[in-house]
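Following are the structures in question.
Rule-based calculations on the coordinates, nothing more; no lab input. None of these values were measured; they are calculated from a predicted model. Cβ atoms are built from the backbone, for glycine too; each structure is taken alone.
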Structure 1
Amino acid sequence: MKVDRTGNPGAIPRRDEISQRWAFPRVAGFPRLRLGQFRQVGFSLADQALSVGGMFLVNLVLARIQSKEEYGMFALSYSVLVFLMGLHNAAILEPFTVYGSGRYRSRLAEYFQLMFWSNAALGLVATTLLLAVCLSLSGIAPQLLPRGSAGLGLTVSVLLSGTLLRRIFYLQRQAALAAVASGIFFVTVAVGLWLTARAHVLDSFSVFLVLAAGWLAAGLSLAGQLPFGKTRQSFLAGEPDYWREHWKYARWVLLTAFVFQLTTQGYYWLVAGFLSAKDVAELKAITLVVAPADQIFIALNYLVLPRLCAHYAAQRMKSLLSAWKWYALAITAATLAFFLFIRAFGKPLTHLLYGGRYDDAAPLVNLMVLVPVVMGVGHTMNAALKAAESPRLVFWAYAASGAVTFVAGAPLVARFGVRGAVYGMLLSGASYTAAMTVGFITRIWRSVPATAPS
């Protein structure tokens, strides 16, 4: 017969009691970990692996079937998408995550509906602008217009909406649904690539249509799980000054989105300017081999950032710092393990992925894998500063990194080619982490002793 903690026979342990029973021992200075948290991490890693896996599959297929010059042009079009996703993150996703996890958590359904329609409007603007640029370049300088640009213009609104779909599930603490959405996306993309390849229409234009079809399928399948129900009032009716607060936060993130490109995507354009599209393809190919490390960052950030925001909103600064310690420890362990894996298997893995087409660039993989190692802890401090509503400090860290790209990255690319681009990324990443450390100590670490215990 089952007996609860009070000794009552026949009682079934409550869910929180089970969670406590399966909790790991507390380590001094760190919060207690529970089995449910590891399960959420698993769902988040699966979500990130499947969502990015679809993008990776597209890049892998094109790298194998297209010439290096054609794939290099696609990589430049893809870098435009990454830039737009950065702007979208600044304008919609990051304020939504920070405020939705903190000060507006009790009104999440109303808040989501405002962000949903704002996202739709932003997507329409992006589509209009991209198609207008494509139309203009087609008449003035068609040789400067990658074929994939038109596909990006037609689908950018859907591609940006896919990130919002997954983000709302994290704010609802439903990482499993985010993983389901990404699973639907991945399967749809894989089938779409197979069909377009069989029909001999697979190129840098059609792949954007395939990617959009993946997120459309995911969104339609899970539409019933989104908080679209009727609410007591519109969000703005209760928060008439919201957009002023939104802009106060988002302005720094928007500036960061511009300078962030100099740390990573800017090197593709430097290589294109100083070298050739073929060299862009080689840089993109080796970057994809080490990309899983970045996806670990993102997967954990989806889980950790809402919790950090909740701690800050309740002014539990000691709890915020304790959660950050686990985050930094996990990232450090993951990047070092990934570094050792790539050092051991990087070259044969590159050969296997690309069928030997990029073997001449494979030696650079062992150097490129140092970039996530250098930037890993910086990313954890980035999340803590965002949670503390201090995007200005994050901006200055990326600004320092961007300055290094101009001062050191450009000369390195001109002198050493693709290898110089990797050297530049390492220097930019190191300056980013150093600047982020200064901001973190100033804003987070020094504030903890003056706060009440969590």
Structure 2
Amino acid sequence: MDRMIRIVLPLAACVGLAALATPPAAQAQTPVWEENFEGTSIDGDTWTFDVGTGCQIGICGWGNSELQYYTSRPENARIENGNLVIEARRENFEGSPFTSARLKTEGRVHFKYGTLEARIKTPEAGNGVWPAYWLLGAVGVWPDRGEIDIMEIGNVDGIAAGMANRRVGGAVHWNYGGGHASHADYADFPSDLHDDYRTYRMTWDPQFIRVSVDGLQYFEMAISDIEGASLHEFHAPHFLLLNLAVGGSYTGIFDPNGITAPLPGRMLVDWIRLYQDHPDSELHIGGNNAAPPGRFGIYSEQSGLAGSLDFGSNADLFVWNNLGPIAGAPFEGNEAMAFRASAGQWFGLGILTDYRNMSAYAGGALKFHMRTTTPATFKIGINTSFGDSWVDFTANGPNYGLVRDGQWHQVTIPFSAFYDLDLHAVKQMFMVVADPPAQDVEFFIDNVYYQSP
């Protein structure tokens, strides 16, 4: 689903063609993780939403020229009669002609290898409705992170062949030689897929990725030639996505008036189960690793912290551009971030970690000490599963306690000041960025921590 370009590269011997055959049955008998969509609401410890058109993260139309606006409203995603319901609607919303929903387990449930099954009833695809059940790699930027499309329905070629509701496809996407490589295949099911619930199964091990529906295999790819075919992406953890798109490149329909599939259209997910029996399998449940409340040290040497990052072990400070280290006494402890940025070039840095569940800090604040004399505008940010979120510091705007007089001042930014922040899945816990300043800039930052309510 998450495509930005479509350049299909030669795949050498790494690709196995799909055979219309019954795939191997799942070996493990007990799920290591399952979602049965019980209760009255979508579980925020398991699922989060992508919201909007994708423009806010630089991929308008979600990289595929899709026509819908994804929301987290119950009109578009809800629990009903033991099912997750994802509903696409024809309605004008925030400048888009359709709404729908896209859910994901990013930062909450990641896994490597296993058999993943889901019982799903897809909507009538017709012209323009595109249900998808897929995986994205947990680390990196697409296509470097990898993508496994388990189920997609409504392809332009299937529409042209009169098979829109019987043709189901699978695909993978990855980085090969610095570009986007992909392999896709499909099968035509003997009856309409939307007539009833179907069981979609993916088996993923170090040798193969195989996908089937009700026992009919429609996709296979060999992934054991890791170095030769640059397939590292498919030997690392991924997270799960479920969505219902409207229009776009997969369907070949870009005009809202060309959407003739019945709307509202509903994708129903009864259950999802993950089985793992390979010794190299991995399963990461974010809810099991939530940081305790209190003060969590991001770049701090103070005592009494509930937890802290360990640089060189689970955190790294990355200087992105135009920052040179300078000498300066820290506010506390032995170290501080002390840098000079030259005029005329943007500058920035970030503290990168693995996924961190900081949900105990919702309603709290980001705190740090800073000293500078620059009048230039800069931004303080946090990167989560929703992407980058920034707070502006302008000379005449809110500065959250910062005084630009060259002395140390504590800055306190409530998390509510950040736009679209998912504290369940924090990937970069502190960032600084600025457009090219008119004059050289010097700044010092120390004692950075999260404070719970």
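Assorted remarks:
- Here FRET efficiency 1/(1 + (r/R0)^6) of positions 417 and 441 (r between Cβ atoms, R0 = 30 Å, to 0.05) is compared for structures 1, 2. The highest value is that of 2.
- For 24, 51, 24, 2 (P(r) over Cα pairs in 20 Å bins from 0, in percent, calculated) the corresponding structure among 1, 2: 2
- When volume of the Cα convex hull per residue in Å³, for residues 113-176 alone is calculated for each of the structures 1, 2, the largest result comes from 2.
- Which entry (1, 2) yields the derived value -0.75, -0.80, -1.15 for log10 I(q)/I(0) by the Debye sum over Cα atoms at q = 0.17, 0.19, 0.29 Å⁻¹, for residues 345-408 alone: 1
- Looking across 1, 2, the calculation of log10 I(q)/I(0) by the Debye sum over Cα atoms at q = 0.09, 0.10, 0.14 Å⁻¹, for residues 97-360 alone that yields -0.55, -0.66, -1.03 traces back to 2.
- Which entry (1, 2) yields the derived value 0 for helix-only ellipticity at 222 nm (-39500 (n - 2.57) for each DSSP H run of 4 or more, over all residues; to 500): 2
- Entry that produces 22.5 once mean count of other Cβ atoms within 10 Å over residues 121-128 is calculated, selected from 1, 2: 2
- Structure responsible for 1.5, with distance in nm of label points 7 Å out along Cα→Cβ at positions 369 and 393 calculated and labels 1, 2 on offer: 2
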